1. Between structures P, Q, where is distance in nm of label points 7 Å out along Cα→Cβ at positions 140 and 196 highest?
2. Quick one: relative contact order in percent (Cα under 8 Å, 6 or more apart) came out at 19 when computed from one of P, Q, so which one is it?
3. Here Rg and Dmax of the Cα atoms in Å has been calculated and equals 18.5, 58, so which of P, Q was it run on?
4. Work out which structure the value 1.00 belongs to, where FRET efficiency 1/(1 + (r/R0)^6) of positions 20 and 76 (r between Cβ atoms, R0 = 35 Å, to 0.05) was derived from one of P, Q.
5. Can you tell which of P, Q yields -20000 when helix-only ellipticity at 222 nm (-39500 (n - 2.57) for each DSSP H run of 4 or more, over all residues; to 500) is derived from it?
6. Given a value of 1.6 for distance in nm of label points 7 Å out along Cα→Cβ at positions 100 and 116, calculated from one of P, Q, which structure does it belong to?
7. Tell me which structure, out of P, Q, gives 2.8 once distance in nm of label points 7 Å out along Cα→Cβ at positions 28 and 252 is calculated.
Structure P
Amino acid sequence: MSTVVQQRSTGRVLGLWRTAWLVVEAHWMWYRRHWHSNLFSSGLHPLLFLAAMGLGFGSQVRPSAATGGVDYLNFVAPSLLLLGVVFTAVSESSYPVLSGFKWQQHYIAMIATPMRPGCIVLGLVQWMSLRLLLAGAVYTVIATFFGAWLNAGAIFVMFVGVLTGLACATPVMALASVTYDEGNRFTLIMRLVVIPMTLFAGTFFPVDSIPLGVRWLTWISPLWHGTELARGVTLGGLDVLPFLGHLAYLLALLLTGGALATRGFARRLVN
């Protein structure tokens, strides 16, 4: 795909990133009028989990080796941020993306301009990054008043959350690009993959307590890799090689999903 796009109306040449940013601007115009409809799912829902698990149930859990020697609130706060952004990422990359092909069909309108499929995918990734960063920032600020953070590493948790969310979102975007029915598979993915993933990702308890026979489910879970990174930057104890391994896994998912999504968009919109 060419890295430049020429506007037919003015003849002006736009770079790939500038063209993709037009997709971000289009989503922002909608979001600034309807942001309150997403406030609960993207910002307040994880905070309710934090209040229930970190303050409620967590008040009955004493610091131990299982929690890294810190209060349960501090142990669970990073993982709940990751959990919230993953739910948001999967939700935003499933039915809304399918709608762009099937119901609202705004991707068909976009491709009628000089914009290419790769620009649309990149724009969606950029927009989702901003959405996830905003949701993470809201959670981080409010969780500070709960005493959930021990140091400034909470700032880096937000960016870990964005990376983890995108690693989950781009494969779902790719699946949406080849979905032609009503998208019932997305409901199954949420029920049979995303929700059970929280049980094998160390979100609420250490993965050491998971039987060895099913621990492979932990190792393939992007949520676990993100949780390990998040706890590493807030609680410490994560060595360089594991850090790089978790980071590489998430980047590989992100890039592979993005490539498959670009291919799926091209086949559906151009061919």
Structure Q
Amino acid sequence: MSKSILITGCSTGIGLYCAKTLHSEGYKVIASVRNPEHLQQFEALEIPCVLLDLSNEQSIQKGFNQALALCDNKLDVLFNNGAYGQPGAVEDLPTDVLRKQFEVNFFGWHTLTNLAVKHMRQCGQGRIIQNSSVLGLVALPYRGAYNASKFALEGLTDTLRMELAETNIQISLIEPGPILSEFRKNARIAFEAHIEINDSYHKSEYQSQLSRLKARTAPQKFTLGPDAVYDKLIHAINAPKAKARYYVTFPTYFMGYLKRVLSTAILDKLLLKNR
């Protein structure tokens, strides 16, 4: 019997790729999207899809219940993936904007994860896989909101893994570096919508940030496709003992190593130089 898997954030990028590929491999995929306009593409792909807005607890509960109905009340895997990045210097971030970042990237994941844990306890097994980021390991300037949400996710997930150690529910983190997706496009929209660029002390740096976010080609030479995340995801789904962490892309491996061996001061200088 094929495993059932609920994936959030499937409109584009990693979520869409993983949903399509898992479906083609015979898994019982339930995709989820926030925007009703994105449901149609999954009808064409014959992949069940539910509406699930991670910033709305009622939507999360409703989407999860619909997902359970679509997999005969037996969900094997939750892949938390839906997220976005809010650029901007910490001093320019309105608190409400930071709160919105956490609603989607952290609190919504917590709500959905708790629903999945309760269900998986009843089933006697399950796997929860969190798509984090290299920016959950190290921080970069002008990404404070996203850094904070991923650092928080890493801490909460590590705690959950230990609390479920005596169960058959396995918890994993995937930590990608740069991946080809709509992430930069969505980050630019959030940047321009919520940061007062022209009135900021950081205006000149923001112009460079906008140029990077508007680039049509990958700005970093180590950027990989979403298949790199899929390779880790499939291991986390099927390995008898899934890993606690899966690094994806060279920058994640490199930064993970540097964080272990360098002092904070030296690492800060290196990250500032290569931001």
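1. The structure with the largest value is P.
2. Derived from Q, not from the others.
3. Computing Rg and Dmax of the Cα atoms in Å on every structure in P, Q gives 18.5, 58 only for Q.
4. Q
5. P
6. P
7. Q
Laboratory data are not the source of any read-out in this text; all were calculated from the coordinates shown. Since we're looking at a predicted model, the values are computed, not measured. Cβ atoms are built from the backbone, for glycine too; each structure is taken alone.
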